[in-house]
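None of the figures in this text is laboratory data; all of them are computed from the coordinates on show. Because the structure is a prediction, the values reported are computed rather than measured. Cβ atoms are built from the backbone, for glycine too; each structure is taken alone.
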Structure P
Amino acid sequence: MTARSQTLLDAVPNPFNTSTELRIYDLEEDTVSLTVFDITGNDVKTFFTDLVLSGTFAVTFNADTLPAGVYIVQLIKNGESKGFHIVKNQGATSIEDVEYSKSKIKLFPNPTADILTISTDMVFNEISVYGLDGRQISTSNAQTKNLDISNFEHGTYILQLVTDDKTYLERIVKN
């Protein structure tokens, strides 16, 4: 059995800027529903409900009007729910914009075992950490420059930094 056939659902690319292709594999006249939710649980796109499908099926999730952040894809196959997260990056208009934002925000040490320092002159309205399953792990005071992740389990997380007009997503690793 190949790795792809073991995966019931995936998104390519993930993370993405404006759109991603959601793919469902190994369907055999299964009744399926496919919905995307934002991190607060609001339905942002329902592709279909109780549709009978076979083989491999793909749809494009166009998120160009949605804010950057973590989204949850839910597939219900024959009554059994499966889900995973997708991450929409801040849509930059050029390589220079990406490099500029990366140079304005420094995270160190990353990976870390306890305190993650956020070094920037930018002012944030909200700082949140999400697990790779899309669950919000913590929200910090927007003025916090040192984030204590000592009580987190080992693994990779998404740090979301929100200003008045942009959302920045950074991967952090807890040793």
Structure Q
Amino acid sequence: MAEFSDISLVTQVAVFRNKKAFDQLVRKYQSPVRRFFLNQTLGDEQLSDDLAQETFIKAYVNITKFRGMSSFSTWLMRIAYNVFYDEVRSRHQTEDVDTSVAVARQTVSANDTLKMDIYAALALLKPDERTCITLQLIDGYPIDQISKVTGIAENTVKSHLRRGKEKMANYLKENGYDR
């Protein structure tokens, strides 16, 4: 039923430029999109909000290109994925990962230690591994949808998941967490 609702809302936006219908889509998907960006940016809330806003702007501008070949959420997450990688390419990020995690740790209270350890473990992953891990473990996407969002073959997604989980488990175990 939710899929029908999404299609109905998308149709209203595409045909009538109904901003209230688009607002409903934004409210429904803003948390998952923002969570995706928070995990990709290792907790940078301001950048995550900016990227989420850019994602929804692009979705609104291009909504007539949605063909219904996948769910609206998959289409939207594909836009989010592209927005993130456009940001990475535009910044030519050469910052050392350890430095960015150390700076992030200094600005976080003691209550957020677990969250920071998770971000530190995510920082150890290659970008495609991190994307696959967050889409599956945090957002609950199945492998076939991760493949559609990222454009990566399903077997490669499985490999990224296996390696990413292994790296994270090792890091967390070395830092006092049990498997």
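Out of P, Q, which one gives -24000 for helix-only ellipticity at 222 nm (-39500 (n - 2.57) for each DSSP H run of 4 or more, over all residues; to 500) as computed from the coordinates?
Values: P: -2000; Q: -24000.
Attributed to the structure labelled Q.
Match the computed value 0.95 of FRET efficiency 1/(1 + (r/R0)^6) of positions 30 and 142 (r between Cβ atoms, R0 = 35 Å, to 0.05) to one of the structures P, Q, and report its label.
Going through each structure in turn, the value belongs to Q.
Can you rank P, Q by distance in nm of label points 7 Å out along Cα→Cβ at positions 38 and 166 and just name the one with the largest value? If you can, show how the numbers build up before the last one.
On the way: P: 2.0; Q: 3.0.
Going through P, Q one by one, distance in nm of label points 7 Å out along Cα→Cβ at positions 38 and 166 is largest in Q.
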Value 2.5, calculated as distance in nm of label points 7 Å out along Cα→Cβ at positions 22 and 134 from one of P, Q, is from structure Q
One of P, Q was used to calculate distance in nm of label points 7 Å out along Cα→Cβ at positions 70 and 158, giving 0.7; which?
-> P
